[in-house]
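Quick heads-up: structures coming right below.
Read the figures in this text as sums done on the coordinates, not as results from a lab. Note that this is a predicted model, so its numbers are computed, not measured. Cβ atoms are built from the backbone, for glycine too; each structure is taken alone.
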Structure P
């Protein structure tokens, strides 16, 4: 028991503050990205990291030592940061749709039948757009504007919670490995929000991220997303 205790203490003492700081930042694509863009306040981050570092080292550390470790880091070259950059660089396929509308209904026992009717109507309409996103209590439907009258007729007995027109969508085709890379969606939305673009809603599938926006924001959003790679 004594030998185990001494060995454990020895291994803990071998870990240094710079190593722990590098591990924390290196495992966070968000921190790595902010470092690369010069957006980090070292003193504030050091104070935030201090409790975690002290807990792992089982000893007190100074804020100054953490700041020094942060200043010596090159997080842009961390594994997580490089992975994120590489995957973002593969997002080269963007498609845009305009003249869309959105409807949101409270979930009900008859809603599935209505959805089936709308799918049939969309299948008979050339160049139509339809996506359905079902939540726990409500279901949102995004459709081409020309399907809106038919949709309103089909869902006339359902509880409507939202009706919006003048929408557009931008769909990003993601590489398959993006599903295991933290920070992909964050990086996309950060660019949009940083440019003052409001996201109306989103829908995702395995390799697609579809962003719905007000039509007046679409051109600016498209220009921002083109620069991701």
Structure Q
């Protein structure tokens, strides 16, 4: 074990079992999101539907959204360790779970929800970008930094659905005049889809005709 490992022993991000950032039991215990799902937003449904109650009646800039696991207590503990405690190697574990659960998206490149400078400095890394890099390596797709923020936004945590949409409305823009026509947008967690939709809208404005959203976890209503 290296010096850093001696000074800061690793513990499982979910159960605190020693010597592993994510133990096998917790890894296997994540609730994988499997069909039936909403064809558009990836919400768990009783039977296959084209649009579910979460996304029907909304104008959504992305073609599909899919996640690997449900955002339950175990996934929340994992994400907190990954994002807030800065355990960067968990991006690799998240990437493995995504690739095991989801097929490669029908795209030519990956993008990621852009970093918030203040939060990135505080955390020391940007989880969405690191997850995109992990997925790009596994799926052999280029990762493009093609979306940027137009302004700071307050954290989405604690906001209601309509407030989340207002909070990120117009908060993103493309970095360049054109992007691949089919592209996947990567983020760590899908909650209401407000951030994903706003960033996908920026990609659509730069020429993307299909934006597919890929996340590690997704909030599941009623769970």
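A compact table of results
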read-out: For volume of the Cα convex hull per residue in Å³ computed as 128, the structure of P, Q it came from; value: Q
read-out: Top of P, Q by percent of Cα pairs over 15 Å apart, for residues 101-140 alone, largest first; value: Q
read-out: For distance in nm of label points 7 Å out along Cα→Cβ at positions 181 and 197 computed as 2.7, the structure of P, Q it came from; value: Q
read-out: At a computed 2.8 (distance in nm of label points 7 Å out along Cα→Cβ at positions 133 and 149), which of P, Q; value: P
read-out: Test item: distance in nm of label points 7 Å out along Cα→Cβ at positions 165 and 189 calculated as 2.9, pick one of P, Q; value: P
read-out: Read-out distance in nm of label points 7 Å out along Cα→Cβ at positions 21 and 85, computed value 1.2, structure in P, Q; value: Q
read-out: helix-only ellipticity at 222 nm (-39500 (n - 2.57) for each DSSP H run of 4 or more, over all residues; to 500) derived as -14500 - corresponding label from P, Q; value: P
